[in-house]
Structure 1
């Protein structure tokens, strides 16, 4: 799953990786975003396509339609999202992307849980596939977005059996475009997902368990992990 991630760099670090894919309606800003511990229930800068241009909107991380009487959901499984009652409309009309540097996952060993920070080996910007209630410029309360997840494999499964579906940069525009069919979006989720071998991870401070903590040292490797 994905329950915490980082948006540290400036928006330009991500948008430069998409240069030439689509027009943007996004103000130039080289100021680092500086969020070291993004938690569900907060507003997140979400990349989406409307009016023939890329937009960034602050959107609630979580999705609970009016008929859903439980806590908002934060993830959707790629294997079932396109066909499920909950997520099918979002897959068809609300595809979006979360810009990230990396994410946190907790490894369990009995009663102990040790957080790890996971990132691309060359620290490249990441693009998490997301779906939500569009149009994002007119957001309804608690009808925000969820991050699409896929099954972990290889070494990453030792941390958790799920991971965010990270799209290669060259696939982002097609994923976002409203002309992309439901079936083609399914194909992109399979064909354009970043290979788990591209990722590295290390243990980090257990302070990341509280969203009150936002300091830069949250992503630094520690020498004394619990497990």
Structure 2
């Protein structure tokens, strides 16, 4: 398995912290990014302490967002959608694989629902690609619960990571990174525009979680050889 230097933008939030923990647990070097380094450092120390004694674990540090990106091979966007475009525009992303797990959601009296991006012809991942045209953006890790990511299971082997993108090479990176979470390759779910369906699907899982008091995930059946 390849090892990467991964910048997690939004690394102090539950999703970013959980994914950073999973990546570092499986040997990747992780830099948790935040708007201010002094916010990222204690969260990185918390993750590093959790990894104490884990053989082969990667280093975890904290930095300001732009500094976290600077030396990274892969940049994971794990930030709220509000302010997403403005933040992405400030990051040095050229030449990097950018993995977006951003879920543009809204909540009202009826519960969670997906926000409509660009009149239905866009998604957070596509917005990131438009803003950072010299990066290669894929969508992945939208549907894994932050609670499950931070849990004690070695791998979350009853779920799949769905990966969408327009570059086969960039998708291959995210598909491989999925092994750090589920213990097996992610699933190539098609073109980047399918993020328009994958991102709001998270609202369905949140609704299920609330009704059944669980941390639900997605598993794809019928794929031969995908154990």
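Every number here is computed from the coordinates shown, using simple stated rules; none is lab data. Here the structure is a predicted model, which is why all the values come from computation and not from measurement. Cβ atoms are built from the backbone, for glycine too; each structure is taken alone.
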* distance in nm of label points 7 Å out along Cα→Cβ at positions 142 and 198 - highest-scoring structure of 1, 2 -> 1
* Structure (1, 2) behind the derived value -10000 of helix-only ellipticity at 222 nm (-39500 (n - 2.57) for each DSSP H run of 4 or more, over all residues; to 500) -> 2
* **Winner on FRET efficiency 1/(1 + (r/R0)^6) of positions 30 and 214 (r between Cβ atoms, R0 = 25 Å, to 0.05) once structures 1, 2 are ranked, highest first** => 1
* Asked: Given that Kirkwood radius over Cα pairs in Å, for residues 118-181 alone, derived from a single structure, equals 13.2, which label among 1, 2 identifies that structure?
  -> 2
* Structure fact -> Taking mean count of other Cβ atoms within 10 Å over residues 14-21 for each of 1, 2, the highest value is that of structure 2
* **Which of 1, 2 yields 23 [relative contact order in percent (Cα under 8 Å, 6 or more apart), calculated]** => 1
* Structure fact -> One of 1, 2 was used to calculate mean count of other Cβ atoms within 10 Å over residues 6-13, yielding 27.8; that structure is 2
* For structures 1, 2, which has the highest computed value of distance in nm of label points 7 Å out along Cα→Cβ at positions 54 and 166? -> 2
* Structure fact -> Comparing distance in nm of label points 7 Å out along Cα→Cβ at positions 110 and 134 across structures 1, 2, the largest value goes to 1
